[in-house]
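Alright, structures below, take your time with them.
Rule-based calculations on the coordinates, nothing more; no lab input. The structure displayed is predicted, hence computed values, not measured ones. Cβ atoms are built from the backbone, for glycine too; each structure is taken alone.
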Structure P
Amino acid sequence: MLASDLVYAMAAALLLPALAWRDRARRGYALLFVALLALYLLLPAFAGPLHAPVPLPDATWTAAPWLRQAVTLVLLGVAALWLVRTLGFTRAELGLTLAQRPGSLVPCVVVALMAVAANYAVSSLSSFRLPPVPLEVWLYQATAPGLVEELAFRGLLLALADRAMPPARSLAGAQLGWGALVVTLVFWALHGFSLGTALGVLPAALLYVWLRARSGSLLWPVLAHNLWNLSVLAAHL
């Protein structure tokens, strides 16, 4: 992650306080959104010793940062508990429920599978090819990124963003608003603003936030996120 990506992400995050500034209560949630994002982004700097880049045997990949992601997941869990105990958030607001909104199962399954299949097809047609992918990378991409990033972005951050700017529009059964847009822009910025990420990351971010809003749970965003990552690896076999 480049320093410029961090700057762009924080700049995008500041859109939320700007939008919510007139309302004192909403402004507080927006500022907390920015603070939580900053802590999330600073974590790798403090957790660097937890993941020294150790080359794998073929020398083309480094070992996946399992420990760092596990620590991040625990800290996000602590933050979620604080939001529930201190600010009165419900587990459902954070997406920490397996309960699905009525009528959401079929649309979520269909949209997720179609999106992942489309991403596989587009990735297969790309002239860019990844080097051979070791098993550890497959296992990592099938688990950690979806769990950690979805809890952070479509879980805690989206819950704060939706309190700052409550969703006011419905998109195919999903209640979305300015908060969802800001979260999506931040996620995109962290992957770098470019044509490649506009085609590979932005559609994924839009998919995840729609699945979260449509289903009311982080279950489908986590599954779709990991499947999306695997579809990229599979396309380069």
Structure Q
Amino acid sequence: MYWSRKLLKSNARNVLRGSYWRVFVACLVCGLLGAGSSGAVNINFPTQLLELDSIGYDPYWSLIFSVMWIIIIVVGLLGLAWGIFVGGPMRVAQCRYMMENRCGNPPFSSLFSVFSNKNAYLNVVKTMFLRNLFIFLWSLLCVIPGIYKEYQYYYIPYLLAENPYMSFDRAKELSIAMTDGEKMDIFVLDLSFIGWYLLGAIVLIGGLFVNPYAQATYAELYAAARSKAMDTGITGPDELSGFAQY
């Protein structure tokens, strides 16, 4: 294997020594814009308020409940649209920024470069939407298949960050190959941050300060996986040409 948790985290700490606060702001902006969104919004409304029989039929209450349902549907659709057209691309933009930060000092504007080219942006939107849709559909079978697909498609945002024109089928194929035999190791890597996030939760917003460390570690993970893919001939510089150097 090309990596170990200890090595990835050590490399991440080295990268963050001179860039932590810049990365913190970048991660915060991405989070606020929905970079962690799967493209869906869950809205829980007290079910007892929707039981008209409990209060008897009344035109006044019927109108209120109708308006409430319309608001819920509109908010849900707006949240879904935001997740698809902003949240997904921002997840890719965050991956790109973290990869560029490994070797340089990327300008803050590079965080929004995914929106600068219409064709590239639309492909990112489509590919991330299909990724999230497939994971969601597999999750309907049971929780485990959804988690499995989540880790099979783990590198798709990074692949799009490097090549925003890559098709979903190719990104899926590459990610599956790159995670082959390593999905459990990646899962354990994710689990290794739970303690940090729990510690951060004690101080309410402390998790925000852990996120740059986690994202820097994941960037190191992709760098290792990319190197392995190049060495084994799964892909090449014609398809993955690298990231901008600043």
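Results, tabulated for the structure shown:
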{"quantity": "Read-out P(r) over Cα pairs in 10 Å bins from 0, in percent, for residues 77-116 alone, computed value 26, 34, 26, 14, structure in P, Q", "calculated": "P"}
{"quantity": "Value 55, 42, 32, calculated as Cα extents along the principal axes in Å, assigned to which of P, Q", "calculated": "P"}
{"quantity": "Origin of the derived value 24.2 (mean count of other Cβ atoms within 10 Å over residues 85-92; candidates P, Q)", "calculated": "Q"}
{"quantity": "Entry that produces 12.9 once mean count of other Cβ atoms within 10 Å over residues 21-28 is calculated, selected from P, Q", "calculated": "P"}
{"quantity": "Source structure (of P, Q) for distance in nm of label points 7 Å out along Cα→Cβ at positions 173 and 205, computed value 4.6", "calculated": "Q"}
{"quantity": "At a computed 27 (relative contact order in percent (Cα under 8 Å, 6 or more apart)), which of P, Q", "calculated": "Q"}
